[in-house]
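**Student:** What follows is a set of structures for review.
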Structure P
Amino acid sequence: MIKNIASLLALTSVALVSACGQSTDTEADSVTGPPDVPRHSAAAFFATTSYGLPGPAGYAFSADGRSLLVSSDKDGVFNVYALPVSGGEPVRMTDSQDSAMFAVSWFPDDERMLYTYDQGGNELNHVLVRAADGSHRDLTPGEELKASFVGWADDGQSFFLATTERNQQSFDLYRYSSADYSREMVFENPGFQLAALSRDGRWLALNKPRTSADSDVYVVDLNADVAEPVLITEHDGNISYSAVTFTPDNQSLVYSTNEHGEFSQHWTYDLETGDRNLLVSANWDVMYTGFSRTGRYRASGINADARTQVSLTDTESGDTVSLPELPPGDLNNLRFSSDDSLLALIVNSDVSPSDIYLLDLEAKTSTRLTDALNPDIDRDHLVAGEVVRYKSFDDLEIPGILYKPHGASADNPVPALVWVHGGPGGQSRTGYSATRQHLINHGYAILAANNRGSSGYGKTFFHMDDKRHGEEDLQDIVYGRKYLESLDWVDAERIGVIGGSYGGYMVAAALAFEPEAFDVGINIFGVTNWVRTLKSIPPWWEAFKEALYDEMGDPATDEERHRRISPLFHAENIVKPLLVVQGANDPRVLQVESDELVAAVEANEVPVDYVIFPDEGHGFRKRDNRITASEAYVRFLDKYLKPGD
């Protein structure tokens, strides 16, 4: 499913910068509702610390087993830290005050580590190594290139990186020596997506999107005299295939497909015989499958109605492994120690930010290594979402997650927002959001709608918006308002819409094409001119450009439709207050789009606030910026949506 794989316009985080000052951590007045629920500033919610573990191809545990490599914004900007598994404060390994830096992997046999960063959100990532003495070296130097980590060889003597240095439109694969960082190109990419690499470094899996509903998987034997991609998913009709991982014995490829029903399953393909076998299936999409270092354990995640269900299987016995007791929430980023005795993972829920836990699989014990939630916030004052469904204009059921502020009732109705996710093809899911909790704490109900075209609800639902963007999917958002109006604890006269990236487009589209549907709109990095956007995609999107054009329309032939669904060309219709947020370094949604929309709305003499963030791209990574952003949302809504405005 190309919309998920590509995350074409997905929003990494929702934030903006403003010249206005921030409020104090806890204000004296109370939020609408019980007097024992104080109203907090954004700073209080964002005082939570974000943590992340390296990707599945990297080593999360250090060679001596004493530390976990983690990414954290503990000091305001994401940096890399070594987190002691015995407990205690993380040790900072990088020292960026500006660009966000993220953990990639420990070296398997020593104290060196790999990490990545870009420049102010421009998405031109480089991969660097930090030596044991604290010195740093860029392994992918150069201008206008994008690089990524692919994996380690089994023996730890080499690792693989992909870069666009030869051709900005394709990622070539290089093998690097762990000893001296010398390298050789092992695959010159003619235009595929690099998807997975076997642990012995022999087999490379490639994805080839053909349309938004149809994609193939190829494999390459890198040991062959000529490393040619071989198609392994020959088929008729619209079926989505994508490579997931290789089995630890290097004998089979695990791939995802919706060939056998509405939902994606995971199958294995034997690289020698071509035999295929079902590995994991459910009545929902299988999100991921991964293996422990020794291969003893297999972990799989299921996207069950916007929540993740994880199963751990002992591959030797075939039995399901029971995990030690953990708090309620989604389990993410499962990472095993080299001997499979320990498992590190992240637990996250609406009322609990991501915390890292260490599980001893033999002793069946769990230890929380981090405490992300600001101690000034009472966990009981946060709000958990309820999965709901409502009917759209054509009676199609639209899933969503509903957040009801404390104290909201028929006697005390509150204003509300329809929250639109990024994509196209993303999904609103349960999980902690400082911005969302800040808005709820200030008395705003939220319906996080999963309009048609969202992932997670089957391939039919997923493709219902193809070449109909800004039309039927927009009506699902408009009918989200109608659903909110039906709730006696919602103020039916005060309902706005908010969204980032593709969700920001939907905000602008709602105000332009359904000008009376919402009372205010907050557009964060939203596309406003599809004609320009589809002609100016980043070069590294080339591998899935055909599928993108299949879904959205080819700008060479569909310009008339693109103009019709672009809010910029219909901005004269906008009559409700609008807040527009833009990152100056955004390579996906160029600043000029927001510039032009704001100018057009100002010409209508309609209130419009415009905030440009000079040092961010498509989404914001700095805590101070996210804090200021969330405060700006609340100020805007308090001015235009609250009773008495």
Structure Q
Amino acid sequence: MNLNKHTKKTLPFFGLIAIFALSIWLVLRIVLAVQVGVGNVSLVDLLGAFAKGLWFDMATLAYFIVPWLLLSILLPNRWRAKAWVNTVRWVMAFLVVFGLIFGAVSEFIFWQEFTTRFNFIAVDYLIYTNEVIGNIRESYPVPLILLVIALFVLALLWFVSRFASFDNAPRTNKNKLILLLAAIVLPILSYQTANVDQMEFSKNAYANELAGNGLFSFSAAARRNELDYDKFYKTIAQDQADVILANNGVTRPPLTKLLNQVEMPEIHALGPFKRRPKNVVLITVESLSADYLGAYGNQENLTPYLDKLAHESLVFDKLFATGTRTVRGLDALSLGTPPIPGQAIVHRPNNEHLATVGEFLEAQGYFSLFIYGGYGVFDNMNNYFRGNDYKVIDRTDFDKSTIQAENVWGVDDESLFNNSIKQFDAVAKTNKPFFAHIMTTSNHRPFTFPEGKIDLPQGKRAGAVKYTDYAIGQLIENAKTKQWFKDTLFIIVADHCSSVAGKTKLPVAKYHIPLFFYAPSLLPAGHYKNIASQIDIVPTVLDILGAKGSQYFFGQSLFSANLPAPRAFISNYQELGYYKHDTLIVLSPKQKAEAFKVDPVTMESTPAAIDEALMNEAIAYYQTANRAYKTGALKEAENLPQQ
């Protein structure tokens, strides 16, 4: 009797798919763990991440396997042993495994940018496929990646076919009933027992993210894209919150009362300014972490112009971004409000005629502009700023002959700034003051820019930072030749840092961004040493200009004589942080609150006992800001007179 050297094992199609899925997810977790590095996760947390990871993988598989169980039930017994059915099975296996590996590669790329599993950002990116897919195509060799994946899957399935074959045995009614029950019960069990919040098993944020499963967290993010503060977070009585905010200088009197004042209140202090500027140019630089600048301690000479400019500017030593994405920075720099959980306000419906700095200034005779180097449809920027009385200009409004270089994300920053100067010149001819908010794009993947400008190559963050610095230098030098320059305040700030990865959920250091006030004819150079928040820039600008309305904002006017104790707000889409007195309060869903002691030098965080008064301050700010948006209180600007 002849025996095969290898006796093939027979497996049901859904069984093989389950093995492949679990194996690919495990390999991805190992790769991501290596990426994080041994020193950033303890052995106990690492083991916990893999144990918890298996739980999430099984919970995801409970959904993923359902279609294949149903197909097994529906396939007639007379077809099960057919050669063509076997071929179809292998083709389907190829497509499924290709999809699983492609998903793993996509998640690996996402991890490089955000050091997290798929979250609401990934969900958000599905809306803007042109920019996102274009960015990926320009940043990575996509055809080569797809070809390598396809060849690998073919080789893998060929190898597996030598040792395993599909089960062709007829399905009895009992078999079909068991499979049907499994298709019903498994997802129900997963839904009832597995929750994305279970990822938070450790104090180490890296370990928590490693424990997750990308498909599972993506689905959870799709459901939680907007989080109702009152439903998910700690609250206090609103009367108590109002008292706490008043004690911290936040009174927010009715907007009509503020704008109808005949005399300017004392709060409109000039601070270190010799005289008030006529115009303000607010430059929001994409992903410019403070630690890229020599002025903040960097030794790589990535920002030679900004480092020079620091000696001529008021430099804010401890400014913190409110979030991790451009839209969150735009919220802070237009609305001056603490971040609300879930989606940024810029991205939400019914966000026109809000109490933005542009709308306030437009009502007081200023020309308000928002100028963006990319397509303003991305992240709803055009609709938001246009709906709040800014004149909106994006790359589609630039003459093609003025663009030196561009990629899917936007035009080069020089071209953006040159087109901005043209707008300022046009407004200056009318003798009308202007407030211009510029949003750059060059310091964003794929990190391309015009050749021959700097001494670093394209395609890397360092080169993009240095090119952006160069472009800002060209803008300032060009502006110096203009008549309006001597009356203009330039504010240079980042939208957020380039990375928020850290051992804690909200690593304070990863929210530290630069802020320069530059107006050599108006403002002596120096340093502002107190902690400040991105949301403080809006009321400060209004006070410097002598415009009405600064008291309406949640932010503090930083040159006020009666400035309360400094504090900052930091967040991701879910955790809300309040940083004050070297302590960080973190509010999370499920009415959870934590406290961390923050080293004022290294900004490293260690768990600490909760200070109830400080926690209530955090709640008061976030609860009230969220309710102000939800109830339409931020829409008082709807009744402002239009110019």
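Laboratory data are not the source of any read-out in this text; all were calculated from the coordinates shown. Given the structure is predicted, the values throughout are model-derived calculations rather than measurements. Cβ atoms are built from the backbone, for glycine too; each structure is taken alone.
**Student:** For which of P, Q does distance in nm of label points 7 Å out along Cα→Cβ at positions 93 and 373, calculated from the coordinates, equal 4.9? Could the numbers behind the result be given before it?
**Tutor:** Details: P: 2.9; Q: 4.9.
The value was obtained from structure Q.
**Student:** Have a look at P, Q and say which one yields 1.7 for distance in nm of label points 7 Å out along Cα→Cβ at positions 85 and 333, as calculated.
**Tutor:** Values: P: 1.7; Q: 6.2.
The read-out was computed on structure P.
**Student:** If you don't mind, there's one more thing I want to ask. Which one of P, Q has relative contact order in percent (Cα under 8 Å, 6 or more apart), as calculated from the coordinates, equal to 15? Spell out each step's value before the answer.
**Tutor:** Details: P: 15; Q: 20.
That value comes from structure P.
**Student:** Which of P, Q yields 0.50 for FRET efficiency 1/(1 + (r/R0)^6) of positions 213 and 277 (r between Cβ atoms, R0 = 25 Å, to 0.05), as computed?
**Tutor:** Computed on structure P.
**Student:** helix-only ellipticity at 222 nm (-39500 (n - 2.57) for each DSSP H run of 4 or more, over all residues; to 500) computed as -13500: which structure among P, Q? Don't skip to the answer; put the middle values down first.
**Tutor:** Details: P: -4500; Q: -13500.
Of the options listed, only Q reproduces it.
**Student:** Work out which structure the value 183 belongs to, where volume of the Cα convex hull per residue in Å³ was derived from one of P, Q. Present the calculation step by step, with values, prior to reporting the outcome.
**Tutor:** Details: P: 150; Q: 183.
That value comes from structure Q.
**Student:** A further question on this structure: For the read-out log10 I(q)/I(0) by the Debye sum over Cα atoms at q = 0.10, 0.18 Å⁻¹, for residues 349-532 alone, a value of -0.44, -1.15 was computed from one structure; give its label from P, Q.
**Tutor:** Numbers: P: -0.44, -1.15; Q: -0.45, -1.43.
It must be structure P, since only it matches.
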